[in-house]
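Here, each number is a calculation from the coordinates, and none is a lab measurement. Here the structure is a predicted model, which is why all the values come from computation and not from measurement. Cβ atoms are built from the backbone, for glycine too; each structure is taken alone.
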Structure I
Amino acid sequence: MPLVGCAAGALGSLAKRRVAVIGCGSVGGRVALLASRMGLGGLVLVDPKRLKAGGLATHDMGPEDVGKPKALVTARRCSRINPAMQVLAFVQAVEALELSVLAGVDLVVMAPDLLAVEIEVGQRCIWLSKPLVHASVHGPTLTAQVRFFLNAKGAGGCPACGYGKAEQDLMTRQVRFSCEGAAGAVVPLPDTVPATNSVSPLCAQAAALAVMQAIRFLVPVGQPVADTMLEYCGFTHRTVVSPITRNPNCMLDHNAIVQVALDPPLGDLSLAQVAQQATGAPPSADARFELEGLQWVELASCRCPEPRPVRRFVARGRKRLPCCRKCSAPLVPLNFYTYPQVSASVLGSAAERPLRDLGARGLTSLLLRTGDAGVLIRQSTPH
């Protein structure tokens, strides 16, 4: 389809683009489906929750989907729509998502129901300099809102820049804004759970506007959409576009991190060598390493009277390790001596040993932080 002001086949460029969708509910789920129909090359879906009967009034779902993970249901539908598209689904909270996952996409769209998720996604997109589209609805005023944050090297506004005391209080109390309690829902939510009380057409409108903004940016086509807020009101059928500005007192870190690709297999290098090759300098004592999917276990307990040294990287969330050679009981990592992010001072001489010898043989990415600066180090080619 030709587009005014664009070269022939401009939409075909979307086949080389990858988009992440955080939140696969009444808005985000539709975003994923619409994006699939645009011929995207890849789609990443993230949502820890399952579909509920109450969502039949607002979500694009059927009764047969009740109880199934939102991300998986959406992924299957997207794959059927566009079999050539690579679809990755993560049934987990975005906080548990490896930073490298979002580093591999061209744009992120989020439609969460928690302000804490907005903050988390906003921070990650700032660090990675990833464009972020935030789609939301306000049912009582029939308003759909789409905010586009360019995140060009930490410049511009972010989701938290507009937060005041009210938003911070809602975030602290983990208030969830759900569309599943809308009037007419098959199974309304309890009175103790606040609901957006939106209607399905408004959710669909927000999703359509979000995808249109994404297309305008990725192709590109039309006027620039960077750092703008688009609002649609169902009462008047009017749209308003206004600029988004940076709040100098924002709670988030607006410093982008550097991304470096290394060719040697990361598992063949020590953390000291990784730091040297990525930054040109050895790691300082306060340098902190965060390895994808792994955590450093310094000590573990067993039947022995004293904790046993482990000093290895193990899978995050792993509760038991191989048995102690002395008492034959399973080793259990001690929380106080388990580090998702480990400093060079804790590693000591282990920072000089090859990562494969420390339990990180197939490592593909890690994050190095020194003070406020960060470097995301990735494997450039598969080995």
Structure II
Amino acid sequence: MVRKSIFFFMFLVLLVGCNSHQPFEITDAPRSSNKNVAKGPVPTKFFGENQHVQPLDIRGQDFNIVGEWYDDESILYVVDEGGVSKIYRYHLFTGEKELFMNTSAPVLTMKANEDHSMFLIHTSDSQNLAKLTAVDKEGNIQFEWEVNSFDLFYSWNPYNTNQVFVTSFLEDWSFQTHLLDISAEKTTKFEVFQPFIQWLDTNTISYLKWDQNELDYFAPLYSYHLDTKTEGLLFENIISFAAYKNLLVTYELIQGEDALAKVGFYHPERNKKLYEYKMPLLSDYSKWYIPSADYVSQQRKFYSFKPYSTGAFDTYGEKFELVSYDLSTGKEEIILEKVDDQPLNFSPNGFLCLYGFQFEKVIDMRTKSITELVIF
């Protein structure tokens, strides 16, 4: 019983990019310190100052989610009708929309690959059956795959835009790992015994190796080479981590400090440390609470919410601030103050950000303001 409880706890903590038959998402990513904080201008070269987000009016429709960025100016959103889903493309500045595709089962989540040339759509009309469909920019199906599964976790390979690593769970939380190659229309099973993986390079994945028999606050971070099937230790005593293209973020508890973490930025292939800073931690029962974050590779900026103080998450009465970390300069910038910690999803160029549990809001980086994207 203890083993199952611990596994379920880890499943909730690490559900990043996870597609669940129950439509919720928890993001796992870091924060910052108060050192070298600056409030600077946001680049505006991509779009003019007179362009504003046009709210999407879906009153009278059964809104599901804003699923993903289609490109820098358009999003894909989902409405449900009679047990199926319709996915629309919506231009944020003109207000124009068009049908992108229909699905035969409700859409749970979707995720674009690194260059937004394909979208992986997770649908399910049964508690124990999941379907993943990869479509291109025109909505044409490139690959379909069904698996007996109560829940799914998947992670696109940012170094190979045709590959995605998938973990399928059964109701008893036993799992099987798979590598999907979209272009080859091929699925390969792997005996990787940790379910929540992220990519370090083209052929190497990474994971925290939790002891399922212990309720620990930290675990060693390992790499696993898919070709050689060899495992290697990267770091000891990691609280959490996040891997993006050419960026690995680690969180370590600072010994002797009162609920402070050391956050390290590394180049994942060269294992070269870029920067490091301290951040406050909130405890959440038997784990550390890690607020939502995202990385914009085009700008080399890491964005994260952070609390104003340490303490217990369930009694924390303050809001959060949204900050950015420039990996070219090492500087921190405050974007928003006294806001809620909710999931983030930046546009490819990083000038706009979907925000909220259904991505129903937009953060405009030009004005550092939040706009309600969806009118219910």
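Tabulated data for the structure shown
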quantity	calculated
Among I, II, structure where semi-axes √(5λ) of the Cα gyration tensor in Å, for residues 132-331 alone as derived comes to 45, 27, 16	I
Answer label among I, II for the case where distance in nm of label points 7 Å out along Cα→Cβ at positions 92 and 252, calculated from the coordinates, equals 2.2	I
Source structure (of I, II) for Rg/Rh (Cα atoms, Kirkwood Rh), for residues 140-211 alone, computed value 0.96	II
P(r) over Cα pairs in 10 Å bins from 0, in percent from the coordinates reads 5, 24, 34, 27, 10, 0; which among I, II	II
Label whose coordinates, when helix-only ellipticity at 222 nm (-39500 (n - 2.57) for each DSSP H run of 4 or more, over all residues; to 500) is calculated, return -6000 (choices I, II)	I
Winner on Cα Rg over 2.2 N^0.38 Å, for residues 156-275 alone once structures I, II are ranked, highest first	I
